[in-house]
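Asks: In structure tokens below, several structures.
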Structure P
Amino acid sequence: MSEPTVVLLARADGSRVTTPFNTMPLSAADPFGEHRQIAYTGTDGICAGIVSTGLALDIDVFPHTEMIVIHAGNVVLQSQGQTLKLGIGASAVIGRGTTFRLLAQPDTRWAFCAVIDPAAEPRPGLTALDRQALLSPSAAPEAHILIGPTPQCRSGNAFEDTSTDLRVGVWDSTPYERQGRAHKLNELMHLIEGSVTLQAADGTSLTVNTGDTVFVPQGTPCAWKSTRYVRKFYAVK
């Protein structure tokens, strides 16, 4: 079995990525099925990819939980008197079991990280992510893999689903470099600010810039190097 690798989902400038995508639904009940392009599917029910659409949809019961990050166009989500207007760079979570209306401008495109678990409890609701959210100190990388000073890291969960162990929020850090190690969790990363280079075990590297979105499967061998402040949206499981 080949090692998992970092999956580039979308660039901020809209340029074409070389990542292979499969056009298919997440499930038979997926309302975005014919518009969904899947780049990664894990055995634990986590998926990542792109949706390209310009639909107006009324969805009675959303069948899974999905974090979205807008890369082109805009989306309006309406549920239970709540309205979220999402432009380029905005992010939100649609909880499992949500009843909502979606209005997408023509040629809208978003990156997604979704968790499929038919046995999980409903977690209905819409959660917008705040780019400027106040954050709390969080653990730095282990000292033995750091190359240079220990960074100051902070994070804050905006959405948590205990039944699937999905957490979505904002993280930031001062610059740092660390050696490669297996990525501890599945993680979608969308850079709000800064730039980071992720290096694979074979020496190949991917530089992720402001506005780019990547997915890192659990177990992916990956080194990290950032030379300036980094802030990101994350979804981890």
Structure Q
Amino acid sequence: MSAVLQTRNLVKKFGGFVATNDVSLNIERGARHALIGPNGAGKTTLINLLSGFLEPTSGEVVLKGEIVTKLAQHQRVKRGMVRTFQINCLFAEMTVLEAVSLAVCERLGLGGHWWRPLAAQRDAVDEAAALLASLHLADVANEQTRNLAYGKQRLIEIALALAAKPQVLLLDEPAAGVPTSESRELFETIARLPREVTILLIEHDMDLVFRFADRISVMVNGALLTENTPDEIARDKRVKEVYLGEALDG
């Protein structure tokens, strides 16, 4: 396997505060890679740097062998990297099918024709419907997104991201705010995504992380403490001391 996403000595400073400190990360193609650590460890800042939401103070971001450090967010999306946020960003007044169809239209370069009836964009609608079916969301396709349970809304956000046909999907706490009964379904759906989609996620629920991830990186105080398989991470005394014991107890 080869790395599809890398950081090289990535640093982000906000004044005198170092949010990410010399982070070098390799995400293998097809991986289910989790990023864990205490609050304030720099995890979301790292995702923001990867996606172009923030520009690093120094270091590089490499996507599929191309240095993308200076590229805007939409340019990284076109190159195959898409992210979700901790807080949902949905089209509340639209139905689920309308929202995902609009995302497909945007990828196809038809976003400027959003005012046309969706029936005129049959291919986009068909693709959106197939995507919703693959995520077990066909039964809510005609519901307004604002009326759905929060766990379903998180899945809709993932559907919107997948409409861009990413090769790398960055998920920032996909189960945040989702009831336990819904978070299991959410992660089961994510786990069924094809291996053509590489996933890097931040998540605090260690039960979900250890069931999902095949590789885990641990951040502390803006730096990478260690990276290993879930079994090795669970046995690592340093991880237990700074985070894991507390996370499992909580």
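Asks: A value of -0.70, -1.28, -1.58 was computed for log10 I(q)/I(0) by the Debye sum over Cα atoms at q = 0.17, 0.23, 0.26 Å⁻¹, for residues 129-216 alone; which of P, Q is the source structure? Show your work: numbers first, answer last.
Replies: Numbers: P: -0.86, -1.52, -1.64; Q: -0.70, -1.28, -1.58.
Structure Q accounts for this read-out.
Asks: Using relative contact order in percent (Cα under 8 Å, 6 or more apart) for the comparison, can you identify which of P, Q gives the largest number? All intermediate terms of the calculation are to be shown ahead of the outcome.
Replies: On the way: P: 19; Q: 26.
Answer by largest value of relative contact order in percent (Cα under 8 Å, 6 or more apart): Q.
Asks: Suppose helix-only ellipticity at 222 nm (-39500 (n - 2.57) for each DSSP H run of 4 or more, over all residues; to 500) works out to 0; of P, Q, which structure was it derived from? Please list the in-between numbers first.
Replies: Values: P: 0; Q: -9500.
Clearly, the read-out refers to P.
Asks: State the single structure among P, Q that was used to calculate distance in nm of label points 7 Å out along Cα→Cβ at positions 25 and 177, giving 4.9. Mind showing how you got there, number by number?
Replies: On the way: P: 4.9; Q: 2.2.
The correct label is P.
Asks: A value of 3, 15, 25, 24, 21, 11, 1 was computed for P(r) over Cα pairs in 5 Å bins from 0, in percent, for residues 73-160 alone; which of P, Q is the source structure?
Replies: Details: P: 3, 11, 17, 17, 16, 13, 10, 7, 5, 2, 0; Q: 3, 15, 25, 24, 21, 11, 1.
Comparing all candidates, it corresponds to Q.
Asks: Here's something else I'd like to know. If P(r) over Cα pairs in 10 Å bins from 0, in percent computes to 8, 33, 38, 17, 4, 0, which of P, Q did it come from?
Replies: Numbers: P: 8, 33, 38, 17, 4, 0; Q: 7, 30, 35, 21, 6, 1.
That value comes from structure P.
All of the numbers you see were taken from the coordinates with simple rules; none came from a lab. None of these values were measured; they are calculated from a predicted model. Cβ atoms are built from the backbone, for glycine too; each structure is taken alone.
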